[in-house]
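Below are structures written as structure tokens.
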Structure P
Amino acid sequence: MIIGHQFQWQYLKNLVEMGEISHAYLFDGPKQIGKKKVAIEFIKLLFGPENYQNIEKGIHPDLILIEPERGQIQISQIRELNSRFNFYPLAAPFKVAIIDEAHCMNNQAQSSFLKFLEEPKGKTIFILITPFSKMLLPTVLSRTQIVKFYRVSDSEIKRYLQSQNIAEKIVNEIVEFSEGKPGRAIDFLSNSQKLEKEKEGLQEIIKLTNSDLAFRFQYAKNLSKDPRNLTEVLESWTRHFRKILISRITRPGLVDETRFRSKLIKTLNLIQRINFLISTTNINRRLALEILMLEL
């Protein structure tokens, strides 16, 4: 079931009905909003009902999923994709490759993939999925049909959660912490511990903003040692400060209020910038966090 994205889904369905299938698509939008889910449903539409089960299990011979290995998509993965696409489809009308986190292709991988895009072989379709499309080469972007995805309304996420027969209190908590991202809502629904961890993270942010610099720097040192957790924490901070900013936008534009909003915007931009660099480069994590601590 697709939560939201009805415009994008209808657009893709129309392409299939009219037989106007492109050989390459780029699904561009924030993390955990359902881009990959739409991609899977699109492939099911292309392959037909007899292929649904194997697609869902991830074992269809004509569907290839490429994901980052140790933070990058290597040129070896693209070369392997190229070799597998030398063969005709075995059970479906097309061979399809989903390249998830496509921005993680290093320069060599992107250059190799570009050659692949320029000379597609037979009935092949590529679906690139990324929240950072600007990291892809302009020549790669120009050869894909871009489909933009956006956050889903709270009402759509709530409607889905209510259909799962869970308590209204839990529904409202999940909606609040999902922030327009169906993927987060489903994660919370399937694992209640993640929701509790999100609540604990909120209390941690509040404690941190009220602490002295020595405590913050020690926190930064400890946090910098765990890159995966660091990314999750920074995303949690982004959600927290974004909520505060939205809640203050409607207030009168008094001098103190304007300064507060300006500081919030600066902090938000810095958090997002650091998170982006941590996700895509070998930035000194501890130093970056210490700079952020000075702004909290």
Structure Q
Amino acid sequence: MRFWLSRRSEVPIREQLVTQIVLGILSDDLQPGRRLPSTREMARRFHVHSNTVSAAYRQLEQERWVEFRRGSGIYVRRSKPQIPLTTALSLDQLIAALFRSAREIGTPLKALRSRLKQWLALQPPDHFLLIEPDAELRRIVVAEMQQTVSLPVLSCSIEGCTPEVQAGAIAVVLPSKAERVGKVLPAGADLLVLRVRSVTDSIAPWLPARSDSLVGVASRWRDFLKSARTMLVAAGFDPEGLMLRDATKPGWEKGLQQAAAVVCDSFIATKIPKNCRVISFPLLSEASLAELRQFEEFIAEPLAVKL
């Protein structure tokens, strides 16, 4: 079996070597009892430090793929370890089988790469990607989206929105960032602009306010704390009766049990002590959440037809 190690890859050399040997064992390219090249031989062949090869072999031994025989060398074990394969390794196994089959029928690597690009372009997106510079706001919006859709919801900053991160994603953004985000996406790329819930609609169920109520306000997002305080005071709540809690600070939960209720965002709602009454103020509008569900159903329809 031939090994290929790339110094230009983001994957460490040790991990490249471990993965290739494991895939070779799984595909029976490396038969049980097969002697592997010595540490010195591998280091000389690929111009890498012998410690790198030794670390790879030690990992393979610990995971029971190979065994060391004193005075003889490193050998593939007679039996494969009875452990479930990780998702990444299972995927590597499928990809390795594809490349091996392509070589067997004489397909040039350039042709295979071209066909793979075409197939990838035909695949529907498999996750939502929220693009938002404020990390704490991302937590809140992702939590609300994930409660509504079944596809995974990932997030990134505008600076971190690289082509690799965008791959296979349905880009979504809050209204205030739509113009900035549109500039980092490829021309013609879809961008769903989320709509924010009306403040009046959010607070209406809790009016009229009782002036003697002690109310907690909790969030990791400072803008939420400021906005919630302003909104509650305008609705008639006593400013002195508001307990503001920055959830990024240790011990933020202390004293919340004394409040009649705790106003919070959708993300921090799951972190509030269980004996507290929680009033969660969703950020996204119902119309926007409905649009996300419709979009998800739309991209799933072609798959259902094929099946």
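Each value in this text was obtained by applying a stated rule to the coordinates, not by laboratory testing. From a predicted model like this one, the values you see are computed outputs, not experimental measurements. Cβ atoms are built from the backbone, for glycine too; each structure is taken alone.
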For this session: Taking 0.50 as the value of FRET efficiency 1/(1 + (r/R0)^6) of positions 92 and 140 (r between Cβ atoms, R0 = 35 Å, to 0.05) derived from one of the structures shown (P, Q), identify that structure.
Result: Q
For this session: Out of P, Q, choose the structure whose coordinates give distance in nm of label points 7 Å out along Cα→Cβ at positions 108 and 164 equal to 2.8 when calculated.
Result: Q
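For which of the structures P, Q does the calculation of semi-axes √(5λ) of the Cα gyration tensor in Å return 53, 26, 17?
The read-out comes from structure Q.
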Exercise. A value of -13000 was derived for helix-only ellipticity at 222 nm (-39500 (n - 2.57) for each DSSP H run of 4 or more, over all residues; to 500); which structure in P, Q was it taken from?
Worked result: Q
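Please state which of the structures P, Q yields 49 when percent of Cα pairs over 22 Å apart, for residues 100-211 alone is computed from it.
Checking each candidate, the match is Q.
Looking at structures P, Q, which one was distance in nm of label points 7 Å out along Cα→Cβ at positions 116 and 148 calculated from, given that it came out as 3.6?
This value belongs to structure Q.
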Exercise. If mean count of other Cβ atoms within 10 Å over residues 4-11 is computed to be 9.2, which of P, Q is the source?
Worked result: Q
Exercise. 12.2 is what came out when mean count of other Cβ atoms within 10 Å over residues 52-59 was calculated for one structure; which of P, Q is it?
Worked result: P
Problem set entry | Which of P, Q yields 3.7 [distance in nm of label points 7 Å out along Cα→Cβ at positions 12 and 284, calculated] | Q
Problem set entry | Answer label among P, Q for the case where mean count of other Cβ atoms within 10 Å over residues 76-83, calculated from the coordinates, equals 11.6 | Q
Seminar exercise, completed: Matching 19 (relative contact order in percent (Cα under 8 Å, 6 or more apart), computed) against labels P, Q points to structure P
